[in-house]
Structure 1
Amino acid sequence: MGVGGGAYGDGDLSDELYWAAAELFITTGKSAYKDELLRSRFHKSQAQDATGGNMGWDHVAALGKISLSEIPNALGEAGIAEQRQGIIAAANRFVATLDKRGYRVPASSDSSYIWGSNAGVMNAALVLGTAYFFTKDVKYANGAIDCMDYLLGRNPLAHSYVGRYGTDFLRNPHHRVWAHQKDAKLPEAPPGAVSGGPNSMLQDPTIRKLGMSGCPPQTCYVDHVESYSTNEVAINWNAPLAWDAAFLDDLARGPSGDPGPAPKTP
């Protein structure tokens, strides 16, 4: 990795083409874009890479499927319902995973704690919240709450990965302006900034110097401005956090805008 950014290699652009075709079809209704959708392996698939099980900057097909399932379009009721079933299938996998994890986090295994592991948590909450929107099944809402609880401090470090929220919160992200740790004239992380989180591969010199080799994956993290592999911030991580927070706010207010009934925690 050089100064200023790393490699963002992606050898398969079929998911980007599917997402583009979905948005253009919704916008224009043109048959050419519908034909492109129907030819794509993602359209009828309920696999993780199609439905949001591993959504990220290099896996974007689920973004097209979510748009097709939420926005009225010329697929018709049956076609939209088919897309919704894919999102619900992904949400069901997340619920099953949460039930197996001590901190109720949707990580399929210890190897899930990679660079930007918190993005996986936040994107899972987005899928769970979307499934709740379709079904009103409280298990999906509870799953989204579990994800937010983890981010805000219900984790092995009792650390909030979100700036200014919680007791022990994010202060020193890898950032060129929010760099108070390097220069007292500069600010700490502002409210709402979110860190990439634990990374068991320890991919920066700062965290390796701490002697953390062999750390339990959820603890492989340090709130330090130079720990770019655990404490980086990124717009594509803050975006799902904003969505998740808005979803939970709507959930609390209820359909009329008044406070609604809280989901029942198992």
Structure 2
Amino acid sequence: MRPVSAREQALWTRARLGRCGPPLDLLTARFDRHVYAPHAHAEFTIGVCVGGAELIDYRGGHIRATPGSIVVLEPGEMHTGGPGSTTDGYAYRALYAAPALLTDGILGGGHPHFREPLLDDPELAAALRIAHTELSACPDPLEVESRLPWLLTALARRHSTSRPTPDEIPGAAWVAHAVRDRLADELTAPPSLTLLAADFGLSRYQLLRAFRTTMGIPPYAWLAQHRVTRARGLLEAGGRPAEVAAQVGFADQAHLTRWFRRVLGVTPAAYRNSVQDAG
């Protein structure tokens, strides 16, 4: 018997949609020769192949997933998975989404149906891969709720048999500015998008669309940048990065540093030192 390769791994992350929202599981997997037993999931399985090739038995046929392809397996449908070759193994990112997460932007009841389980959509595949990687490392609830349902809705609107809802959101600018103000007021414990959407009589997808159309970025990104602005003032007053992170609502100093560098190009500590030196 050959020893199990050290490269084989399956890492699970449980993210949460909003502070008190339902969980959503993310899987990062890399296998040389592992073959899954026939099984089914209660959720949609949405995977993006990132290396090698995976051969999946599904609906009486075979799916061969290669890097950049998206695989959508519907709830309750039996499938297996294993290497598509004897040499390269396979690697993928997968998320397990309740059907309701794909229904916001489509008309009619019931979950969407995907005639083709293997999808060629490079733009969406790249967005799913990046979101999966970043959220597995730091599953901030508002960021998870802003990014993944948006991408899952795009998946259903582009590739399922369901008809998409109209894109026009009446009063979009007013909704976006009201959401912005609410997020700013509740900086350290922001409400979930589900709760905000219900307050406006909208679906979460409609709220996200109104906000993104008006502000140019999703709610989590606006809030992160607002937190960075608030953090600057606290750092200039001599606050320590770890303390400042908690004061402005970041999960920890690493999260503050991540966004500080994105927005300003430097770490909070370097910024604090530079403004104090200048003073």
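So the values come out like this:
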| item | result |
| --- | --- |
| Distance in nm of label points 7 Å out along Cα→Cβ at positions 106 and 242 - structure with the largest value, from 1, 2 | 2 |
| Mean projected area of the Cα convex hull in nm² - highest-scoring structure of 1, 2 | 2 |
| Structure with the greatest value (metric mean count of other Cβ atoms within 10 Å over residues 50-57, set 1, 2) | 1 |
| Distance in nm of label points 7 Å out along Cα→Cβ at positions 18 and 178 derived as 3.2 - corresponding label from 1, 2 | 1 |
| Of the structures 1, 2, the one that 0.7 was derived from, the read-out being distance in nm of label points 7 Å out along Cα→Cβ at positions 66 and 90 | 1 |
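Every read-out reported here was derived from the displayed coordinates using simple, explicitly stated rules and does not represent laboratory data. Since the structure is predicted, the reported quantities are computational estimates derived from the model, not experimental observations. Cβ atoms are built from the backbone, for glycine too; each structure is taken alone.
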